[in-house]
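What follows is a group of structures, each given as structure tokens.
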Structure I
Amino acid sequence: MKPTAKIAAAVAGLAVVAGGVYAAPKLLDDGAAPSEQRLQAKPGTKPGTKPGTAPGGAASDGKPFTLVATGGIIPYPSIIERSATDAGGKGHDFRKILAGVKPIVSAADVAICHHEIPYGEPGGPYTGYPTFKAPHELADALKDTGYESCSTASNHTLDAGYAGLARTLDHLDRVGVKHVGSARSADEAKVPAQLTAGGAKIAQLSYTYGTNGIPLPEGKPWSVNLIDQKRIIDDARAARAAGANVVVLSVHWGTEWQTAPDQQQRELAQSLTASKETDGFPDIDLIIGTHNHVPQPYEKINGTWVVFGMGDQVASFVPADKLRGNQSSIPRFTFAPAAAHAGRWEVVKAEYLTQYSDMGPPFRVVCASCAPGDSTIGAAKQKEYAAIDKQVSTAVMSRGAGDQGLEHAAR
């Protein structure tokens, strides 16, 4: 199936502008025909049966679980060099880089990363902006850190072509990290990342505003998921029909280096959170945004939490006007069975932590909100991290999330 005219126009119209900021196309929200990427309901599902319910409509067993997400992983050349040094001359090792946040990630029942870039061929070359290629050993570090799944739809998904896309998914499969947002076949593209926790079945969806003007591979329109409002809702409902109790949307959107969500983000968030099933429950339970490089606010819209942008988890911006790109937030949401509706889970606690790519040396990703009272770091670093924590918190809370119940966590 060929891409629709509007998707093709959106891809062709993307352009890189000065300073590494990308022009996002208008979101496709006018009811264009959904793509073939659909998760089908399980055979034998009875009409009217609510997902997650036992025969006869009784609630399935369930208990609360925590979900943690982190922002874009973008290994610039300096980070790749650091990983080579950490490996002692034997390939690349990203585990030490991520060790500072491993306790938070591994403690969560479900942990989601944003895998923004593709892998290069073994041995390189490995490259940075504007077209990234990273060592495949990154996948091993993600597994070691505790990630269960990663979103892979971004403006850099096709930086190494379709071969790079496939290579990335092959290595995530090798280490046992699930993925969604890009695909090696039309069949794979129909299925969201499927996770379980607390007795709940969780479906993760992932879409991007575009691919930096790189056309979708010929004959493979399913290779990267592009944002289309109707399609996202259709995919979420298909995931429900297939048994998902919780649907999490990872979306690559917005304007780079801008703390406030732009009009497209606000409008799409409003529409997606307003979409509900006949029982009044939302089609999407949580929206997690990436792409902006800087922390953006959290906000509960139509009763659903939206993280407009976490910022990058792994980055090494050096210019003074881009140092904010080394800061990010870590959302942590606790889901519990909904008392009023069998088979559905809802957010009962919303928290965030703060994170910082400390260029050192050595380069390390650290939990900034964990710094106060940490005897393993000096007073100067504690002060530096406390300042980072305050800056990230200001962005996170800038649309009133604190009054909506969002809490700042220290650990």
Structure II
Amino acid sequence: MTLARRTRTAAQQLAALPSEDKNRAIEAIAQALTTQTAAITAANIADCEAAIADDLAKPLYHRLKLDGAKLQTAIAGVRDVAQLPDPVGTVQIHRELDTGLELQRVTCPLGVLGVIFESRPDAVVQIASLAVKSGNGVILKGGKEAIRSCQALVQAIRSGLETAGLNPDAVQLLTTREETRALLALDGWVDLIIPRGSNAFVRYVQDNTRIPVLGHADGICHLYVDQTVDMDQAVAIALDAKVGYPSACNAIETLLVHTAIAPLFLPKVAAALTAQGVELRGDTATQAILPQVTTATEADWATEYSDLILSIRVVASLEAAIDHINTYGSRHTEAIATQDAAAAATFRAQVNAAGVYHNCSTRFADGFRYGFGAEVGISTQSLPPRGPVGLEGLVTYKYHLVGDGHLVATYAGDNARPFTHRNLLKQD
């Protein structure tokens, strides 16, 4: 694909730039987005109107909307990325193998990223700024529901790069499904695919490419309310984690409650949740306390609603809660509400997830909130990067070895010269 070759060329140029040039380009992008705000929001309004006409699913519609306030937040995130340390060129290892023979492990860009997402036009802004800062080229593919918004955003970003004297081919946009399929086949030109969207969508990407994929297919998050708990605090956490932005992947889908406090806690939390329009589904023990709730089925425990729906299960112990989470969770973000420090420590140690929280909302699972400036996505895989992926997840490393005519034969055989293996990296 010609477009991918151009992106590779631009990425190689970008990889060699000093931090000052990349930061200048990022500021130029922020300024271009600000200047073109009216055009961008107009394009998004057109997308939203078309989405309503097409009866787009409510969670996708919420992600699609990019009003002025949301765009300004995204632009602020761009400028935050410029303030972050450059992840490229960090010397992780500096070791003398022998006199005059020195080894360094140095961070470097991945190369070309392929990012495919549904709705979420603000993802374009986050990903492009992170790609520039980390020295990577990026090929973006938004959903058809966000095509006008993505085109307006990428146009502004590319004009910002040009203003800064950089090759605008570092940021590209695809607009058709055929181009998406072609992108997934470019294992010789694209180094990492990052999908952001529904479970079925991410599974499709994973099943149709040989390029490494970073992402998560589900966002099934839980809040477990332990027996020793500040109930008012736990109610507030449950509300924030479910109601604030129910279509977010870090919103809770299941509430687990210890049986010892269920008779007191469940009526409190149910009243607060239903007042916000949340539909509750519960197991038999929950229905014994809240007979008005719908029956939860086995499928509910494994469902990402992305809506104002919450399943509730009463559990007999901390161990039972952990077992439920490790069985049905998606390894995204899990939280415990408790005043028992030992119980919280056990929860954090035994729950298998990218984020394990104590007495706070799962909605904190976000690159901007973590201080990453922005994120390209959230990874639920066990190998790093894991959780919200910012700059550090977009670099790899090379081993640099510099000698003066050194030969391996010198260090082999009966008279082998020993290696010194002396650490030369200065410790802060």
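Just a few scattered comments:
- Which entry (I, II) yields the derived value 0.96 for Rg/Rh (Cα atoms, Kirkwood Rh), for residues 157-308 alone: I
- With volume of the Cα convex hull per residue in Å³, for residues 341-396 alone derived as 87, matching label from I, II: II
- FRET efficiency 1/(1 + (r/R0)^6) of positions 101 and 149 (r between Cβ atoms, R0 = 41 Å, to 0.05) from the coordinates reads 1.00; which among I, II: I
- Read-out helix-only ellipticity at 222 nm (-39500 (n - 2.57) for each DSSP H run of 4 or more, over all residues; to 500), computed value -12500, structure in I, II: II
- Structure responsible for 80, 62, 37, with Cα extents along the principal axes in Å calculated and labels I, II on offer: II
- If FRET efficiency 1/(1 + (r/R0)^6) of positions 69 and 293 (r between Cβ atoms, R0 = 35 Å, to 0.05) is computed and equals 0.50, the structure in I, II: II
All of the numbers you see were taken from the coordinates with simple rules; none came from a lab. Model, not experiment: these values are computed from the prediction. Cβ atoms are built from the backbone, for glycine too; each structure is taken alone.
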